[in-house]
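What follows is a set of structures to go through.
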Structure I
Amino acid sequence: MKLLILEDENFTRKYLKELVQRNKNIDEVYATGDVNEALEIVGSELPQIGLIDIELPEQYINGLEASRTAQQINPEMEFIFVTAYSQYALKSFEVHPYDYFVKPVGEENLLESVNNIVERIKANLSYKKLILDEPGEVLQIPMHKILFLEKIKEQKKVSIYLEDDEVYQVSKTLNELEEMLDINFVRSHRSYIVNKHKIRKITAISQKFYEAYFENFDKTALVSRYRLDLLKKSLSET
């Protein structure tokens, strides 16, 4: 899970970063005091949580306004506001933050708030499942764990590749599975469907084809030149 810190005081920014890294579910922490850099991170890295200082006197907008823009880029992002001034409390709720703290921030309270958001996000992610009625069994596959799906050549089967090196072979067609998956999945090739949020990079291998790479996973998925533009468009709409 990814968390963004927008805080203009160097000492406080470092303190907050060290604090939230205690949560083992936080894989990446991006910390900056610059609004433009923060919004670029929101667009490119899609952090699920924003820890935002409202008062940013040297920036062209404050943290509250920056959060409104971030919310337009990533509507699913959750916010915790920190500020030295309680006067912003009421106005901050226009962004529907999960929590609001007046400095100095208590360690236990902030960690508890971050942990509660993490657990809520995990619960929402694990709720969506791909339910498949296979011969002799019913599979319930959490969608957020799926990396990509691959049509097996010369067979009416599909391999579903998951995190932690799990693989399922199912008797559904790729077209049938495409109808069952949510909007996070994109057809990258006639034989592949990818989870766009799991892609680490895309590299050209010829004039017509590309390969999509996934974090901590050796196998790649094919992306056709025709489908590449559609995939890029889908990523930009996230």
Structure II
Amino acid sequence: METEDLRIEEGPTLVREHAARKLRDAIAAGLYKPGARLVERELCDALGVSRTSVREAMRQLQAENLIRVGPRRNISVAILTVQDAHDIYELREMVEPVALRRFIAAADAAAMKQVSESWAIMRKTFAKRDALALAREATRLYEHFLTHCGSPVYRDTGVQLLNRVSYLRLAAMSSPGRLESGMEEWRAIVEATVQRNADAAAEAYVAHIRNARLAIEQKFAAKDDAI
């Protein structure tokens, strides 16, 4: 991902939301790495938006714990420790499989069709070995389950947890064999979901989250307890 990809072309009504999304994606892609300082003027130039819009977007990311505001309002990308990651994945394991069960019970034909369409896109991006595009589509599918599970509480909690580990999920994909094993896990999740087999889908989802956590912990082991 390059800085020129950040520029916002949409109209002004949703500028703050688009700016927050662009910055969130940039953090997930590693354009702004954990601990990196974020300079307001540079972000205005990169996004092509006003300082007010950048400040509003930054407040949103701060609420999501993606950035930190230090002394003298120095703003930087949040750093996660191995314990942070462990706790977030432990919470994901509690929240997302339940949301998936609710999705399966409530989803109409259109919602199920979106699952199959997302899976088709994931297979195409996997064939190209495009980890960033694959991570983005996987995120859309995670969020699809959460958005259509019928519970705003599960949706909001789950999305916030996903946002906090977005960079780590992409980093874990670079582990040897993780792309391949992750796709097999997703295959099991999708097949059980479209068959409306809630038990099998939830079991596959739990296994997927646990394996992702292990891959991330291996990444931490090569660092200094923080990424």
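Computed from the coordinates by the stated procedures, all read-outs in this text should not be read as laboratory data. Since we're looking at a predicted model, the values are computed, not measured. Cβ atoms are built from the backbone, for glycine too; each structure is taken alone.
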* Structure fact -> Working back from -10000 (helix-only ellipticity at 222 nm (-39500 (n - 2.57) for each DSSP H run of 4 or more, over all residues; to 500), computed), options I, II, answer is structure I
* **Comparison of I, II - label where relative contact order in percent (Cα under 8 Å, 6 or more apart) is highest** => II
* For structures I, II, which has the highest computed value of distance in nm of label points 7 Å out along Cα→Cβ at positions 15 and 63? -> II
* To do: Assign the value 3.3, calculated as distance in nm of label points 7 Å out along Cα→Cβ at positions 71 and 95, to the correct structure from I, II.
  => II
* Highest-scoring label, criterion being mean count of other Cβ atoms within 10 Å over residues 191-198, among I, II -> I
* To do: Using Cα Rg over 2.2 N^0.38 Å, for residues 111-174 alone as the calculated read-out, with 1.41 as its value, let me know the right label among I, II.
  => I
* To do: Consider the structures I, II: one of them gives 65, 43, 29 for Cα extents along the principal axes in Å as calculated from the coordinates. Say which.
  => I
